[in-house]
Structure 1
Amino acid sequence: MTAPALLYKRILLKISGEALMGEQGYGIDVKACTKYAEEVKSAIALGVQVCLVIGGGNIWRGKWGVDAGMERAQADHMGMLATVMNALVMQNALESIGVPTRVQSGISMMSICEPFIRRRAIRHMEKNRVVIFAAGTGNPFFTTDTGAALRAAEMNCDAMLKGTQVDGVYTADPKLDTAATRFDTLDYMEVLSKELKVMDATAISLLKENKIPIVVFRIRDPGALANVLTGQGPSTTISGRKKQ
């Protein structure tokens, strides 16, 4: 039997920090991290080059600090540090199952990870190492979605895959509206004009400009990443061309 063809050869996988909580209400569930590491390993086994960005919402969000009266840049820097913690635990999870990794941070912290160096990151991926990008863009006022979009463009990725709790983009929140339907495909401008809560407008615009499709899928399903990479799993693809 012929193996399914790969849709993408090099991807950036974006995972929310909340996904690392597992069934907990806060922090990091190591078992959940191992489960996502297995998903990444299955993608590498298919011959896909993978880089990874993880949010920090399981530990800290800059918005929480701002709402409590903190200065925005300071609160955002704390959020960047949360993403570094998540990157390190995911590095541990991947290497515990035999997947070589490198963590590169947008904020220099040489004693625990590499600084972000574009050409070095590309070389790591060519050697089938997973590169985990931490600390966002290295600047406040930007979300991890925007940081992920920037790294996807810099790494010349074929697609940015966003692993979420739902299997795509819906007309409404499927948890609240049983009549909500899933889009198979969307155009970048539709996402912006309809204000669909996929990711922030800056990230969408950056991916649109660089012609990088966004694939939204449910990462908690076993085998979901490999299925999406071979066009078999439920998902929503956002690109410049919508299927008729």
Structure 2
Amino acid sequence: MFQGQRIEVLKSILQEKKSVDISTLTSALSVSDVTVRKYLDILEREGFLKKMHGGAILIEDTDRDDDESIAELNAKENIAELALTMIEDGDSIFLGPGTSCYLLAKKLHLLKNITVVTNNVNVLEIIAPVVRNLYFIGGEIVCRDGLLYSYGQKALTQLEGMFVQKAFITVEGVDLFAGLTINDIGILDIILKVEAISRKLIIMADHNKFNKIGLHHVMPIDKIKIYISNERLDENYKKFFYENDIKILTSYDI
């Protein structure tokens, strides 16, 4: 596609979704972050959209969704920044699918000699030039909400014999009763396998994920000992995490 065609596709995506992050656009348009940002600059000058940290929102939808969309993307950005503090030079890590993992990938250039294992297609172009080793586990590729990841038996087979120090995963729900849950069954086996081959499995969950329940149970909430979120926890979660020796990192004091 030519630039004009890509911009029209971008406009169509934004008209449909009302707000969109850069990772979705890079995947949909098959271009780099730099190119997407150039397109966003053009459309912002035309008054079509408003840029925000990590994405953009449709101007026509500003009154209803502006604050909410900005808050959501900023929340994921805060989580990624906190996750980065848990990675040390020389670490080996797993990055799962999702926007929070994508935003974390964009920060890995700040570290040295990082080895990354991932099934997140969207992060490959970002991290390939900045990490020491990169292993993409293949398999069937699926697209969910504009984000691409691999799963299936081939992906699981490629994880055999691997070991990482830290694995970063996102889920759809964190609930005291239902535990960790997801909506996409395709990622379930990947999470369980990664939990078995990592020293630390770390859940990245913004405040909207707490007290939410997805379709498929992953594991009890107390099986994971490290959570990263962006907001204060309510008293029930604070009490539960304290009693079960679970570490929670937030951008606020809890």
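Every number in this text was worked out from the coordinates using simple rules, so none of it is lab data. Bear in mind the structure is a predicted one, so any value in this text is a computation, not a measurement. Cβ atoms are built from the backbone, for glycine too; each structure is taken alone.
At a glance:
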| quantity | calculated |
| --- | --- |
| Structure responsible for 0.85, with FRET efficiency 1/(1 + (r/R0)^6) of positions 111 and 151 (r between Cβ atoms, R0 = 30 Å, to 0.05) calculated and labels 1, 2 on offer | 1 |
| Highest-scoring label, criterion being distance in nm of label points 7 Å out along Cα→Cβ at positions 95 and 127, among 1, 2 | 1 |
| Parent structure of the calculated result 22, given that relative contact order in percent (Cα under 8 Å, 6 or more apart) is the read-out and 1, 2 the choices | 1 |
| Among 1, 2, which structure scores highest (criterion: mean count of other Cβ atoms within 10 Å over residues 7-14) | 1 |
| Value 2.6, calculated as distance in nm of label points 7 Å out along Cα→Cβ at positions 47 and 199, assigned to which of 1, 2 | 1 |
| Label whose coordinates, when FRET efficiency 1/(1 + (r/R0)^6) of positions 79 and 167 (r between Cβ atoms, R0 = 25 Å, to 0.05) is calculated, return 0.95 (choices 1, 2) | 2 |
